[in-house]
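We did not get these values from a lab; they are worked out from the coordinates using the rules stated. A quick note: this is a predicted structure, and the numbers were derived from the prediction, not measured. Cβ atoms are built from the backbone, for glycine too; each structure is taken alone.
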Structure P
Amino acid sequence: MSVKYKAEKVTPYQGDESKTVQVERMFDSIATTYDTLNITLSMGIDRIWRRKALDTLRPYAPMRMLDVATGTGDLAILSARRLQPQQIVGIDLSEGMLAVGREKVKAENLESVITLECQDCLNLNFPDDTFDAITVAFGVRNFENLEKGYAEMYRVLKPGGVLLVLELSTPERFPMKQLYQFYSASVIPTVGKLISKDASAYDYLNKSVKVVPQGEEMASIFRNTGFRDVRFERYTFGICSCYRGVK
């Protein structure tokens, strides 16, 4: 079944700047507190999601990987430990997040495996057919143009390569739906403001999750880009979704 995706514009701040510029500015502003907030707000469950998602890549045995919207490098580091590829390149818009990530990579003694670069996912600086696998954890909702982002990732994947996307989603069933609505609308912005001092960033998080494509709608974007064998599954009552497609 094909579903037509209708883009909705949600940005971190008010103003005429592009979403890409605003997202970069937002993550620069929260970079030093981002990891603390992630652990606090997710209660560590995001680590379970990441491990479960990466385990679906084991049959592909990727040797060269790209981690898009790598942030502070958590998924790249976990990929290195769990999948043992020869090389991982992590890219992100925010130099602030990357600076934190580079310190983490150094502390894990993974500098020979992981390289972090500042790049825009809509204009990747890699040749066609470069990577065996591409991962994106909680980043596609920040893309200025979702279809263009997927097309770029498709371009730099090798034939037979796999794209794995983890993204927050909204539960559909009672009582988790109601509990999540309260948590995302009240708790996340409040705690975000207290720890990061940037209330807009975590208000944006709540809004962006509501409008990002989910389920079959997201799977349809994969297929429309050219991916085959597209699959998705929901984690923790639908709070997170994992999508996978093969070039």
Structure Q
Amino acid sequence: MTTGVRRRMGVEERKQQLIGVALELFSHRSPDEVSINEIAAAAGISRPLVYHYFPGKQSLYEAALRRAADELAARFLEPPQGPLGARLLRVMGRFFDFVDDHGPGFAALMRGGPAVGSSTTNAMIDEVRQAAYEQILAHLEVRGPSPRLELVVRSWVSLAESTALLWLDGRRVPREELELQLVHDFAALAAVSAAYDAEVADVLIGILAGEPADGPFADLVTRLSALLPRVPDQRLR
């Protein structure tokens, strides 16, 4: 039996609670559909008290997006041990965990929304993309990438983002398949650029040299090799 006594929270603790409550609500419904009254009820406080900590829904929404952006960027952190293909596959698993758990919130962060100014939202998005970009370069052990290598990595980060947004619209492709496909996409982007750029070629050779026979990049080679017998001979000449 409960006594009905509430524990008093400090200012920062209460603000963090409200941010967590708002993010949870935004994760399951569009932010435009969530009211301050609902946030207050979920937090167990009054509507006026919410305004005591946040001037309005916009500032609370922005704080929730900030937390979401920080958490999403952290999903790209991965210890630099083992084959790159396996590392990227683990990163994609954590990335899609976030997308799966925070669908509407992820979409709001990546697409923006009327509750937050576009400049604020875009800055958060850019921070996530830059963090992911820097993490991938760290795994490639490259500090000053050539323009084409930079294009490969940034294009792949953008592809992961757009793929996740499309997947949320109906989830018509099994998630595990998309995670593996995105790892394959990284190898494919690098392979095309390797034909034009010596640095990308060196990076790709290093990746493949450390790839085990049962790794995701080796799996891609096997899948592509299986297609060759189906291609008419004249098209390969």
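P, Q: which one has Kirkwood radius over Cα pairs in Å, for residues 92-187 alone, as calculated, at 15.9?
It must be structure P, since only it matches.
If distance in nm of label points 7 Å out along Cα→Cβ at positions 140 and 212 is calculated from each of P, Q, which structure is the one that comes out at 0.9?
Computed on structure P.
Please state which of the structures P, Q yields 25.8 when mean count of other Cβ atoms within 10 Å over residues 68-75 is computed from it.
Considering all the candidates, the number was obtained from P.
Given structures P, Q, which gives the highest value for distance in nm of label points 7 Å out along Cα→Cβ at positions 108 and 228?
Q
Given structures P, Q, which gives the highest value for distance in nm of label points 7 Å out along Cα→Cβ at positions 20 and 44?
P
When semi-axes √(5λ) of the Cα gyration tensor in Å, for residues 36-147 alone is computed for each of P, Q, which one produces 19, 18, 15?
P
Computing mean count of other Cβ atoms within 10 Å over residues 132-139 gives 24.9 for which of P, Q?
That value comes from structure P.
If distance in nm of label points 7 Å out along Cα→Cβ at positions 52 and 220 computes to 5.5, which of P, Q did it come from?
Answer for the origin of the read-out: Q.
Thinking of P, Q, which structure, once Cα Rg over 2.2 N^0.38 Å is computed, gives back 1.26?
Considering all the candidates, the number was obtained from Q.
For the read-out helix-only ellipticity at 222 nm (-39500 (n - 2.57) for each DSSP H run of 4 or more, over all residues; to 500), a value of -23000 was computed from one structure; give its label from P, Q.
Checking each candidate, the match is Q.
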